[in-house]
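Alright, structures below, take your time with them.
Nothing in this text is a laboratory measurement; each read-out follows from the coordinates by a stated rule. This is a predicted model, so every value here is computed, not measured. Cβ atoms are built from the backbone, for glycine too; each structure is taken alone.
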Structure P
């Protein structure tokens with residue numbers, strides 16, 4: 001799920017950010033009541049948001065994370081540091097490359113970084129879901145090839 005905070009993400013005062021966080025937490029708690037388990041809800045990091053934007057709203061709640069590695073690459077954020085901080089509560093990981101658009105083939109992902117991410121997931125035996133979040137058969141097939149080649153280079157295939 002996405003927590004949309006566009007109205008406060010860039011120019012929020014501390015008071016306004018606090019209010020947004022409280023409202024987001026309240027909404028998540030209501031969803032928890034409806035779903036029966038807040039841990040089933042995975043909150044995704046989005047592009048164009050400051051790093052750590054959602055942490056105040058998620059603090060103390062047993063929500064899961066959906067780590068979109070492609071969004072981190074798009075923002076110039078090291079996915080390894082982000083994953084190490086959040087992997088324990090992560091249920092879903094999105095992988096995709098960046099070309100003229102977001103969600104392109106993993107053939108357009110930074111190779112060394114992709115390999116480092118895959119190595120970490122293999123070493124930690126990540127039990128969640130890893131999704132190649134691409135939109136089209138050609139991107140999907142070339143993404144499979146990029147992942148297989150990366151896994152082969154790092155010794156996991």
Structure Q
């Protein structure tokens with residue numbers, strides 16, 4: 001499994017370098033800006049949403065809430081996370097039909113998506129390198145990592161966003 005991980009990351013070296021460079025450039029741009037902060041869940045995805053039998057929505061797993069620009073949570077919408085079998089564009093369109101059309105800072109959104117993707121790569125590598133679950137657990141994590149690099153998925157979407165240049 002470790003050989004497979006190394007080979008895969010070697011094959012994606014340029015994309016990873018582009019993502020890291022983008023994250024660094026955007027971090028400098030964001031540091032010079034002043035954006036309104038709100039309470040953000042910081043890991044809002046379908047696994048952290050619960051709808052009861054009456055249709056009431058609950059957001060659960062508030063382990064790491066942060067004060068950040070709203071784009072910190074909105075990065076998940078249309079970010080290519082692959083939820084509910086919809087394309088990122090369909091997901092974004094449906095979400096904003098219900099949410100409304102807030103003013104979104106594209107640079108902040110690009111920054112948070114870049115940061116999240118870099119973190120997801122690091123976490124996947126750590127899980128593969130340190131897993132005590134054995135080969136099946138590692139293979140599943142490598143599969144998720146490979147999926148994030150597919151066309152129209154998380155990393156490609158992040159790389160298509162404004163770079164802060």
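Tell me which of P, Q gives 30 when you compute relative contact order in percent (Cα under 8 Å, 6 or more apart).
Q
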Between structures P, Q, where is FRET efficiency 1/(1 + (r/R0)^6) of positions 26 and 122 (r between Cβ atoms, R0 = 30 Å, to 0.05) highest?
Q
One of P, Q was used to calculate distance in nm of label points 7 Å out along Cα→Cβ at positions 34 and 130, giving 3.3; which?
P
Origin of the derived value -14000 (helix-only ellipticity at 222 nm (-39500 (n - 2.57) for each DSSP H run of 4 or more, over all residues; to 500); candidates P, Q):
P
Value 11.1, calculated as mean projected area of the Cα convex hull in nm², assigned to which of P, Q:
Q
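Assign the value 0.4, calculated as distance in nm of label points 7 Å out along Cα→Cβ at positions 114 and 146, to the correct structure from P, Q.
Values: P: 0.4; Q: 2.8.
The structure behind it is P.
A value of 14.4 was derived for mean count of other Cβ atoms within 10 Å over residues 42-49; which structure in P, Q was it taken from?
Details: P: 17.0; Q: 14.4.
Of the structures listed, the value fits Q.
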